[in-house]
Every structure is written in structure tokens, then in C-alpha cells.
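Rule-based calculations on the coordinates, nothing more; no lab input. Keep in mind it's a predicted model, so treat the numbers as computed, not measured. Cβ atoms are built from the backbone, for glycine too; each structure is taken alone.
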Structure I
Amino acid sequence: MRAFTALAPTAAMLAMVAPLAFSPTAKAESTTLKAVIFEEVNPLYRKTDVGYEGLGVDILEQIRIQARRRKVSYRVASSVKDGVGAVISGKADIACGVAFTWGRATQLSYSLPFAIGGTRLLTAFDTTIDGTPDSLKGQTVGVVQDTPAANVLKSVAPGVTLKTFKRPDEALDAYNKGEVPILGGGTLWLAANSSPNESALLPFRPYARSGIGCIVNQKSGKLLSSTNVAIGQMMQAYMDGDAGTRRMIDRWIGPDSNVGLTQQAIKSLYGLILSTTAEISTSVDPGS
């Protein structure tokens, strides 16, 4: 049996809506929204016969519509550093599904978060490890380099040997082949790639939490604004019970997905994000 914690906000979330930065010398917008992604990072992205699908893809489509772009093109990053660097350099317009760090916030503008992730471990169900630093001493944990999870585990579990991989799919493949007995990373990613009754997510409470949103270049103020509106309206529609929006989100992180969040947990998270960073609409009886 797997244990999942309800997603919860952090103080860092309040800093995620960066001030809009406008460049008077900016070039005319392209009709294509250039997005940088990682392949096989469930529930955000996965490759299909005709392209990509996932929660990140669906959110990018909402942003494309709000930003009035004709299409989304995808640039597959070779590493986390490469993906972030592509947005900083302007080779890509946006990346969605990026965990907040203070270092990145000095170079990029973050959107509203659409999820809250936490650093945890994925291992076999019958493990004797409980997730405490003492139980991890001498263990080898696979992590993706240049990620918040790698930094957190290095700090909270100094007795662990971290085996780094450039890409999430490489780390997951090594774990599935038994090359590393434990995989460290964000809760959403680990949960989406776990197997019921075979995997354990540890510890029950994540070592650390961070907001997950989209990043844009600091000069892309207009795109950031469109991104915030698209994400905010998506969360409001979910809270309002819009059937299409709920199907879209529940498919990837809802009750019937591997992540397994209840609709109430998702509504609570979205309501808290909107109430602290944006406008929130509520049903009010006119006669009250």
C-alpha cells in the first residue's frame, strides 16, 4: 500500500509570481509558442506516436490559447541545466513543470504554481527503509542532477551515496532495471511512475516542498501575464466543477491516476493558491 500526502503550499509559493518585466526593444512575438520539455516525465510529459501528451502539454495548450499563438513546438532538453538555459537564452519561450528554487528565480520569472511537489524516495514495497536519515546510511539513491531533489537529499541524508543521471528517463530506467535500489525525486513524478502494491513512497511527509509552475525569460512579461491568466482560469474552472477541466486534470493526477489525489485535495490546493495570489470566485447566494 502506498502512502500519499495531500499537496500543501509553502511560503516560497508566495514569491512565485514575479513582477512583470517589459522590454521596449523586444521583437514581435512569434506565432509559435516554443516550449522546452523532458521526455517521459509522467505525469507532465510522455511521447506518443503523434507527439506528446501529459498535464504539462495540456497546460501549455491553455497558455497557447491565452497568448494567441497558433501552435506549440517542443524542444527536448538534454538535461535540467540545458532546459533552464534554453529559456534564459531565449532559445525557448517557456517550460512548464519546473520546481521553484531561489537560484532560478534570480534568472527567470515563475508563473503561478499549478502543483506543489515534495522531495521523496521511491523504493520496493517490502523495504526496511523508513526514510529517516539513519535508515538511509550506506544506501545508493538515483537522482537527476541539477534538481531540487538532488540538493535536498544531499543536505538531509549525508550518509547516502547519490548516483546522478542527466535526464529523468535515464534515472527511472536505472531504477526499473535494478541498477539503483532507491529513486529520489519529486512526489508527482515518483507517484506517477510507481506500481500499486509493489512500490513505497517515503517518507510520509516530504523532506522539502516546492511550488511547480512555468518559467519564462525575465523579459517576457506579456507571456508571463498570459501564462498566469491561463493557469488561474484553469484552476478556477476545476473548482467550479467544469467537466472538461476536471477530466483533463484528473486524467493525470486525479483519483484514477497513479498519483491518486482526490478531487477535494486538488480543489483545496487550487483554492489556496488563488486566494493568496489571484482573484478567486465563489458561489454566493444573492439573498444572503
Structure II
Amino acid sequence: MNQAVSVVIPCHNAAGSMQRQVDALLPQLEETDELLLVENRSADGTRRIAEEAALRDARVRVLNAPDKAGANHARNIGAARAHNPIILFCDADDVVHSGWVRSLRQVLGTDGIAGGSATPVDEEGRRLGPDLGLHETFGGPAYPLGATMGVRREVLETIGGFDESYAGGHDETDLAWRAARAGWPTHFVPEARIDYVQRPDARSALQQRRLYARTSIQVWVQNPDLVDQSAVSLRGALNGVRLGLPLGIKMIRGTATARDAARWGWALGVLEGHLRYRVLGRPPARVAPPIPPAPHPAEPNRPCA
């Protein structure tokens, strides 16, 4: 017998994309499943679209996450309010493929945490590179993309939710590493595929990769027992910025491609991470709130509860 799933989507200014994701998910859900749209400080029509989806389908619930900005906060609100033993996470700007829910449901019937595969695409759905699977960094355990992953509720009840101190990436790394410490390694589910929409312009690509590189140093510093301590260095970070200066000049001139911007953003982010978390300061305190046992399933479906 299939166990019920709760799909959690953090939603911030997603009015232009979230309907595609909702439309891709609903045909995959069974009667006892649910889709939780967690509205997080949006300034566009995200809330309206989410509430309309809830009115059309009783399996959709709309939750508010107003206390702080960030996908991790929204995911934690969704996980805490989810009714079912299997919790799946995806994003509002991507699109899951057919069979995404079924594949993760099957694996998470017994395993604790799992990650799917992702096809990088542009906004028109055109492939931009090879498929992505589980990731590894600094010699630590394999971890999933936050945009295509799932976890059994008892894992979150044991280790806590996503660490909300991570801003811009590696939150799923931290979660998977905490799960691995507790005895739940991440399992790869290649059939759980998504179209992984990439940043369309140089400026947004630079910002995304800068934050992702910065948080890579955060997770490295916070987990000395799991990583290769010689994997990165301040000297290497300085050298990366020096070698990347031509890309920075292209950014200033407005001639950089999104790929150029991503490479320059990575160099800047690694250096920023060293300065922020090792040289001039320390990583922020962990903010991984406890996830309580599931609430009573009879909770009514009210918009923006």
C-alpha cells in the first residue's frame, strides 16, 4: 500500500511560473496526498494564484511563512504542517516530470532521504547542459538538489528542519549531512526528474553563483568531521578572483554571458565565504527548528492558514 505524501513548494514572487508546477504535480497526487503552497513575502500575484488552486482542488493547501524571507523558512513551515509521513520538496519555478511523485514515494517507503535528477533548461524549456544527479563537495556525503528531493517525516523529527541561516544554497547539503550522521544516507532516484530552470541573464546568474559559492564555505567550516580540510584555502580563493578578473571586466562592460557571470560569481563567493566565515568572522548559529509530529489530518483546507 502506498504511503501518502505531502509536496511542499516555497513560493516567493512566483506568479509567472508556479501554475506550471502545480499543473504538473496535481495529476500525480493520490486522494490522500496533499500539495502545500507556502507563500513567503511575495509582492506579486503569487498568493492569488495559490488560493485559486486551493479552491479548485481540495488536496491543495495554502500556508503563510511571513516571519522571515527565504525558501528554508518556507520549507520548514510546510514540513511542520504537513499531514503525511513522506514529505517531498520542489520549487515554484521548475517543472516536475511525469512519475516524479511516484518514484520518490516508492523509494521513501523504506529509505529516509532521497534526491532526483534535474535537466538544466532555459525559460523556454531548452536543454542547457547534462543532467544533474546527487552532488558531492569537499569529500562529504552525497546530497540532493533541494529542487527535487524527499524525506521521511521521522528524519526531520530527529534532526530538525532546514537550517535557516543558509541564504542562497547548501541548505540541502547541510540537511543531508545531518541525516547521514544520524544513519540516513541520501539515495538517488533518477526517475524523479525535473526541468531545472536556470537564471536567464548575467546579473541574476552572478548573484546565484556568488551566494552558492559563499554557502559552500559555510557548510565546509560547519562540518569539519565530514569534509577534506585541505580542499579549499584562502590563497586559492584569492587566486581564483585574480584569474577571474577578465570576467569581472566583462560584467562591468555589459558583455558577459550568463556562463561568464556564473564563473565570476563563484570566484567572488568563495573569497567572500573565506572572509566571512573563517578570516573575519565565524558561521552564523544554526537555525534548524524542530519539526513536530504530524498534525491531525482533519485540519480544514483554508487559504493562507
Distance in nm of label points 7 Å out along Cα→Cβ at positions 75 and 179 was computed and gave 0.9; which structure, I, II, did it come from?
II
The value 28 for relative contact order in percent (Cα under 8 Å, 6 or more apart) was derived from one model only; which of I, II is it?
I
Out of I, II, which structure matches 0.65 when FRET efficiency 1/(1 + (r/R0)^6) of positions 43 and 275 (r between Cβ atoms, R0 = 35 Å, to 0.05) is calculated?
II
One of I, II was used to compute helix-only ellipticity at 222 nm (-39500 (n - 2.57) for each DSSP H run of 4 or more, over all residues; to 500), and the answer was -12000. Which one was it?
II
Output 0.95 (FRET efficiency 1/(1 + (r/R0)^6) of positions 91 and 259 (r between Cβ atoms, R0 = 35 Å, to 0.05), calculated) maps, among I, II, to structure II
Structure from which 12.5 was derived, Kirkwood radius over Cα pairs in Å, for residues 83-130 alone, options I, II:
II
Rg and Dmax of the Cα atoms in Å from the coordinates reads 18.9, 65; which among I, II
I
